[in-house]
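Engineer: See the structures that follow.
Any read-out appearing in this document is the output of simple, stated calculations on the displayed coordinates, not a laboratory observation. None of the values given here were measured: they were computed from a predicted structure. Cβ atoms are built from the backbone, for glycine too; each structure is taken alone.
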Structure 1
Amino acid sequence: MKKVVIFGSGHVARPAIRTLLETGHEVVVATNDEDAALRMIDGHAHGTVRAIDASDADDVRAAVRGADAALSLLPVQYHVRIAEACVAERLSFVTTSYVSEEMRSLDGLARRRKLLFLNEVGADPGIDHMQAMRLIHKVKEQGGQVTGFRSVCGGLPAPEAADNPIKYKLSWTPRGVVMAGGRRARYLEDGKLVPVPRFTIFDHAAEIDTPEFGTLESIPNGDSLRYLDEYGLDDVSTLFRGTLRWPGWSRLWSCLTRLGYLDGSPDASLSGSTYAVEMWHAAGGREAESSQTAAARALGMEPKDPVVMAMKWLGLFADRAVPRKAQSRADLLVSRMRRKLKYEAGERDMLVLHHQVDWIDQDERPRRMTASMTEYGVPNGDTAMSRTVGLPSAIAIRRTLDGTIRETGVRIPTLPSIYEPILTDLEAHGIRETLVEE
């Protein structure tokens, strides 16, 4: 029986834990939330919990010692420490996060020790890469040339659950949502490079029509150009990777950005303050002006504008003390999201993924291929986000341990030898795309 150490017991961990247990693996959940891990193991004979401080390199190395593989579902800052421990103890390692330069620097050592360090194998990034590469390789196998590629993905509340002013609920960490809003991005559009500086991604939002959900918003997601080489797309004129949201998201978040609520810079003045006072300061409030009025004036809006009312609903104008541990305005936003954006019992989330590949066939005719996938969460069960992140990462571990995946080094799942077995297993779990060729 192969032993797998899973670091983390948060939002997406349960499907990974249960899949590996149910396919005959011994699973150790290394976590600082032992109660959550025990609930996920649910009494399985081959599951155990280990309390761990993931910031302690010695503790991490002790956790992986004697294991056959490790999976990190922790925040990105812990991955390299775990990977270094896996190199030292000679076991393969999987994460669902983007490859960092520090992680990439371990490639040579991992190859020499015949270890696979597979990153970006969740939903986005992850399933998006695998489905994209299957499309791109299909075009190339037919002798075609890809001229444009678009990929958009979003974790959203299902239509019936999108019932608050923001039309969003949390299926993963709120801090991740907030920090993503401040990232740089860039993409290619009709042969032109479009740079997106920090805190401006919402100014680049575009509407996208979908047959199933009507109009959604598409927002640039990080550096699309890094995938020119990864996807083998040297001659494309368009390359765009984006995040999907229900309409209205970008207008609200652009305003929150302007008011400084995506800024994680420490602010000592927050201690002992209230949400209302901090909004008043952020908006440059005037004497006798309420925080709501100040915010509306600063944004050039009426106090009853839907954006302002959404901020009010979140509690950003409330005469309520800010959390004692809050160190930045971003912390204030995270705290209100955590309180207000919860799924209620029986509600479903969904993950929507759409690829579009434009290409020219051997007869120089323009063609288009699209692949779409919608995965819904199980009411009162696993969320769509947890399934689409946890399952591919667990399958990657399983197929590495059984010898199906034989690659080594620091990689993402863009090779057929990696993505084909994972996608095949995902289809057995009902997670598959619908392909349309034009």
Structure 2
Amino acid sequence: MKRFLITILFFSSISAGAQRMLTLDEAIAIALKNNYSIQLSRNDSMMAQLNNSYRDAALYPTLNANTGITFNNNDQLQKFSDGTTRERKGVKSSNLQAALSLNWTLFDGMKMFATRDKVAEFVKLGELGIKNQVVNTVADVINTYYNIVRLKQQVKAVDEQISINEERVKLAEYKLDIGVGAKPDVLQSKVDLNAQKALKLEQMNAIEQQKEILNQLLNAKAAAADSPSTFYEVSDSIPINTTISLGDVQAGIETTNPLLLLAKKNIDIARLTLKERIADKYPTVGFSSNYNFSKTDNKAVVNPFQPLFSRNNGFNYGFTASIPIFNRFNVKRQIQQAKLDINYQQLIYDNQQSLLSLSVINAYKDYEQQKKALALEEENILLARENVNIVLQVYKLNSTTLIQLKEAQLSLQQAYNRLIAARYNAKLAETELMRLKGELVK
């Protein structure tokens, strides 16, 4: 209900065309409710759950009723050995038949129980598939959301450059007016100002594009198809969890990583398939019972010994046994295939476990490196900003050149780019660690 209310409030504000703050938690809640990939995974799981709700039906008997009636209109001619002939035309008759049959498999080598358990395992497989899709979708939402935040921070950095360039233009024009400046300095300052304004337009367009990508993940357009879908704001900062340790990620990852759990579940299903194949070696014992009813009504007969009316009804039952003796080694082949499939699924699990271990180590190394880079760039941005302020003040006093100021500005711009990139990359590495752990969603 909470997620539903969040979704309604979000799309109501979109319809009203008002800029509002969309938090990451709200974005995740909307994606969990509306994302197409998650809905598809849920649909597959619901099909498995439907089959599972009828899993005990494999143990039940089958009961079938059959009935039919036939009307006849025949011409009859009979010749006997004594030379007599009997003939009738338009002889009408009817025949009514009905039967009720019951068949019940009592023993099939325990195959029915293996099949029932296998259906239940497919339900668990579907649930793990949903979890895997949810984890991946949430990771995509987080990365896209903070990519928008990253671009916003880039816009703020560009705004700072624009502010400096506007002051440069004023200073260059003032110097030119008092006779201590040069026209090329004015022109170059305006060119640089326009370049920063153009860069800001590019960044704003990139933000809109990323918002469209986020909307696709949230399936926002499906809920608000007639409304502009990017009229919302995101947060200004990218929080980083700097306390993640490699041991915490690796601890118990076999029980939390969705892909590993999926691979393990496929092994369980393959083992149940082997039980089904082994069951084919054993006899099948069944119980059958029938109730039959038949009625014949002849309006006329040629043969005097043929009855005008006949009715038969009765009940019978019995046991059947089907004993496999020789089936061209088909069962043996299927058993071997089932064993090979278990080995194959085990290899997939081992390979996935190895790849996961490598991915965790590499992701953690990247996480540590990005944390160090972030700390370095946070210190470096202060130095670059102070340097620009000093050079700008010196430029005001006409004690330095425009080239030196541009170099200081470029250094500041590059420092901002590295800082923002380091912060975003650290968040990507953190998200990837949590995705591999399988703990993005509890």
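Engineer: Work out the source of -23000 here, i.e. which of 1, 2 gives that when helix-only ellipticity at 222 nm (-39500 (n - 2.57) for each DSSP H run of 4 or more, over all residues; to 500) is computed.
Structural biologist: 2
Engineer: Okay, next question. Given 21.2 as the derived value for mean count of other Cβ atoms within 10 Å over residues 249-256, which of the supplied structures 1, 2 does it correspond to?
Structural biologist: Answer by label: 1.
Engineer: When FRET efficiency 1/(1 + (r/R0)^6) of positions 121 and 241 (r between Cβ atoms, R0 = 25 Å, to 0.05) is calculated, the result is 0.95; to which of the structures 1, 2 does this value belong?
Structural biologist: Working: 1: 0.95; 2: 0.10.
So the calculation was done on 1.
Engineer: Ranked by volume of the Cα convex hull per residue in Å³, which of 1, 2 sits at the highest value? Write down the numbers at each step before the final one.
Structural biologist: Numbers: 1: 150; 2: 290.
Ranking 1, 2 on volume of the Cα convex hull per residue in Å³, first place is 2.
Engineer: Further, regarding this structure: FRET efficiency 1/(1 + (r/R0)^6) of positions 33 and 321 (r between Cβ atoms, R0 = 30 Å, to 0.05) was computed and gave 0.05; which structure, 1, 2, did it come from?
Structural biologist: Structure of origin is 2.
Engineer: Supply the structure label, taken from 1, 2, corresponding to FRET efficiency 1/(1 + (r/R0)^6) of positions 361 and 401 (r between Cβ atoms, R0 = 35 Å, to 0.05) with the calculated value 0.30.
Structural biologist: 1
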